[in-house]
Structure P
Amino acid sequence: MDGSRLMTVAAMAAVDAAASADGTPGIALMRAAGAAVVERARTHLPVGGRVLVLCGPGNNGGDGFVAARLLTEAGYGVDLALLGPREALSGDAALAAVEWAGAVLGLAEADPTRADLVIDALFGAGLSRDLDGPARLALEGVRDSGRPVLAVDVPSGVDGDTDMVRGFALPAVETVTFVAEKPGHLLQPGRGLCGCVHVADNGTDPAAFAAGLALDSPAFRNGPALWSACFPRLTEASHKYTRGHALVLSGPATRTGAARLAARGALRIGAGLVTVASPERALAENAAHLTAIMLRGCDSADDLDDLLTDERINAILAGPGLGVGEATRD
């Protein structure tokens with residue numbers, strides 16, 4: 001599966017539905033997800049340490065029940081607190097709860113100060129309302145305790161699609177998500193709340209993953225795999241113009257720094273030639289700082305038109321230091 005592809009909440013729902021239609025039991029995916037949470041939790045725990053697992057009423061809470069059971073079987077002390085009555089659980093989350101033989105506390109009874117680690121399995125990426133009531137009070141208590149938090153899917157309170165905080169969100173030192181990252185893992189303020197994001201395999205079949213891709217408009221984590229193939233490769237016949245000529249428009253003498261940074265950046269990523277075009281009065285300022293970059297005077301739209309008659313210029317950057325006045329718009 002494509003590690004750079006992001007998936008929305010709706011796409012993940014399509015993945016789960018496709019997996020179910022192909023005969024993969026939802027509880028099997030939940031058990032695999034819970035096992036992945038435990039694998040990461042153990043890296044934060046001392047031998048025989050104690051864990052507080054906060055479970056919500058949906059599938060995220062089901063992952064928490066699985067993690068609690070596996071941690072207990074591995075010899076860790078576990079307290080599990082549930083939002084709402086156990087009898088209200090349904091579907092795979094209810095099955096996971098049946099497999100948990102320990103006590104189920106109410107959120108108000110949870111004491112994070114007893115734990116070495118808190119697993120936040122209250123709400124996942126699909127939260128569509130602001131956190132309030134017992135859930136918010138419990139999460140604020142965890143925050144105030146200073147205990148490290150491992151979040152399941154996203155920190156509770158973070159909208160997985162928009163990255164926005166729904167009233168309150170509990171910061172995590174690490175987040176375990178499944179199949180693919182969500183937009184909320186990469187965009188602020190969600191990104192700053194997730195800590196280190198670990199994408200785990202929960203056994204989803206690649207065909208089911210493809211069902212989610214078909215639903216979403218493409219969104220990716222930016223990285224060289226997306227664009228490195230577009231860069232020209234050097235051959236024995238290569239010269240500076242085959243590698244591209246970039247033109248950077250500079251602001252006046254008092255605002256030239258941004259254009260110089262951009263010009264150096266263009267040179268560093270492989271442009272064969274870079275020219276900074278600036279007002280005549282800014283030429284000396286730019287010349288004092290630039291060596292491998294050429295300079296041209298440009299005081300008007302007509303001057304720019306003259307520059308652009310050079311057909312070897314194939315990339316133009318207009319913006320750094322130019323401002324938004326009439327001269328720039330012209």
Structure Q
Amino acid sequence: MQAADSFDSAANYLDSRLRAALVGVEPRVKESAYEIRLRSARPVVIVTRGGSLFVYGSGRTGEVYSPGALTASPAELQASFSRMCGYSVHSNSAAAASGFISLAHGHRAGVCGTAVMAENGTVKAFRDISSVNLRIAHEVRGAADEIYTRLFNNGAVSAIIAGPPLSGKTTLLRDLARRLSGPSGGNFFRVAVVDERGEIAASSGGCPQCDVGFSDVLTGYPKDAGILTALRTLSPQMIICDEIGSLSEAKRISEGMSSGVNFLVSVHVGKNEDLRRRPVVSELISSGVFSKLVMLGEAPGEIEGIYDLKERSYANDGSLVDGCRAVPCGRICGAYADASREPA
């Protein structure tokens with residue numbers, strides 16, 4: 001799916017007036033857009049590589065707010081939320097309570113509102129929706145070419161892709177799944193994708209909507225349960241997981257590696273010195289089972305460094321300093337290099 005088409009498919013989840021206004025924006029804006037942010041009775045904002053844009057009549061956009069900008073009413077926000085839930089808010093209450101809803105084609109909506117609490121103190125639902133952050137999926141074939149060449153040309157290894165939000169981690173995992181499991185990579189590894197949030201493969205009716213090669217996809221499984229299921233039933237050579245965030249998930253990965261399976265995972269890290277400050281990341285690195293770490297920058301696909309974790313050491317601030325291989329700071333990975341030149 002082209003970037004502009006992906007934007008339109010995400011906007012299609014919004015209420016009719018908002019949808020019509022957003023579909024009418026210029027193609028160049030759609031191609032560089034990453035998020036559509038809606039806040040109750042506040043202007044709609046399109047987040048692009050070049051910054052945030054307000055929407056005006058006839059598809060015009062601007063960086064400066066002025067009266068007349070497209071605004072989402074409380075009723076439109078609630079209607080959009082209902083549409084995202086397939087008009088069955090109750091059946092999606094558990095997903096919404098976790099803060100996000102997974103949509104077709106790999107899009108994802110972060111949801112804020114008034115929490116409805118369960119007796120055990122957990123959030124069981126939302127009411128009075130106040131904000132929706134619609135994350136637009138981007139399938140960029142060739143995005144991971146640089147990483148694939150440097151990490152996997154000589155066979156499978158276990159690797160961590162770390163970076164801040166919107167740095168392209170999921171896009172890179174998806175493209176690596178395609179290359180590792182399919183004919184484009186030439187290896188035909190047995191790859192299992194544990195796609196808890198449906199963002200990597202965007203499966204619908206059991207069929208991936210995004211190109212993940214010949215991977216086996218486990219959709220909706222909690223990561224630790226999905227990893228265990230993959231190990232028991234699929235005899236994978238590589239398991240791919242997005243957004244490892246708990247120590248239980250890290251432990252399950254370590255157990256899987258003891259069975260001889262390689263893992264490719266992503267983690268949220270704002271900057272290099274945060275690697276040791278997040279317990280789950282520290283656990284993954286300290287386990288000694290991962291061979292490589294790819295540190296991304298703030299721009300999508302920007303590689304700050306590729307580290308050999310078998311030769312690691314740490315500075316006093318906890319940052320990883322040794323083992324950086326030949327990728328210079330600021331290098332743009334694969335097809336992202338061309339995408340980064342598109343106007344915002």
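One of P, Q was used to compute helix-only ellipticity at 222 nm (-39500 (n - 2.57) for each DSSP H run of 4 or more, over all residues; to 500), and the answer was -10000. Which one was it? Mind showing how you got there, number by number?
On the way: P: -10000; Q: -7500.
Among P, Q, the structure yielding -10000 for helix-only ellipticity at 222 nm (-39500 (n - 2.57) for each DSSP H run of 4 or more, over all residues; to 500) is P.
Using distance in nm of label points 7 Å out along Cα→Cβ at positions 20 and 84 as the calculated read-out, with 1.6 as its value, let me know the right label among P, Q.
Details: P: 1.6; Q: 2.3.
Going through each structure in turn, the value belongs to P.
Tell me which of P, Q gives 1.7 when you compute distance in nm of label points 7 Å out along Cα→Cβ at positions 100 and 244. Don't skip to the answer; put the middle values down first.
Details: P: 5.2; Q: 1.7.
Going label by label, the one that fits is Q.
Suppose you compute distance in nm of label points 7 Å out along Cα→Cβ at positions 44 and 212 for every structure in P, Q: which one lands on 2.1?
Working: P: 2.1; Q: 3.0.
It traces back to P.
To test your reading of the models, identify which of P, Q gives 41 for percent of Cα pairs over 29 Å apart when calculated. Display every interim value, and only then the final one.
Working: P: 52; Q: 41.
Going label by label, the one that fits is Q.
In terms of distance in nm of label points 7 Å out along Cα→Cβ at positions 52 and 68, which of structures P, Q is highest?
On the way: P: 1.3; Q: 2.2.
Evaluating distance in nm of label points 7 Å out along Cα→Cβ at positions 52 and 68 on every structure, the highest lands on Q.
Any idea which of P, Q comes out highest on distance in nm of label points 7 Å out along Cα→Cβ at positions 4 and 292? It would help to have the intermediate numbers written out before the result.
On the way: P: 2.5; Q: 3.5.
By distance in nm of label points 7 Å out along Cα→Cβ at positions 4 and 292, the leading structure of P, Q is Q.
Suppose Cα extents along the principal axes in Å, for residues 116-235 alone works out to 53, 32, 27; of P, Q, which structure was it derived from? Could the numbers behind the result be given before it?
Working: P: 62, 31, 25; Q: 53, 32, 27.
Going label by label, the one that fits is Q.
Could you tell me which structure in P, Q was used to calculate distance in nm of label points 7 Å out along Cα→Cβ at positions 188 and 284 as 3.9?
The correct label is P.
Values in this text are rule-based calculations from the coordinates and carry no lab data. Remember, predicted model here, so these are calculated numbers, not experimental data. Cβ atoms are built from the backbone, for glycine too; each structure is taken alone.
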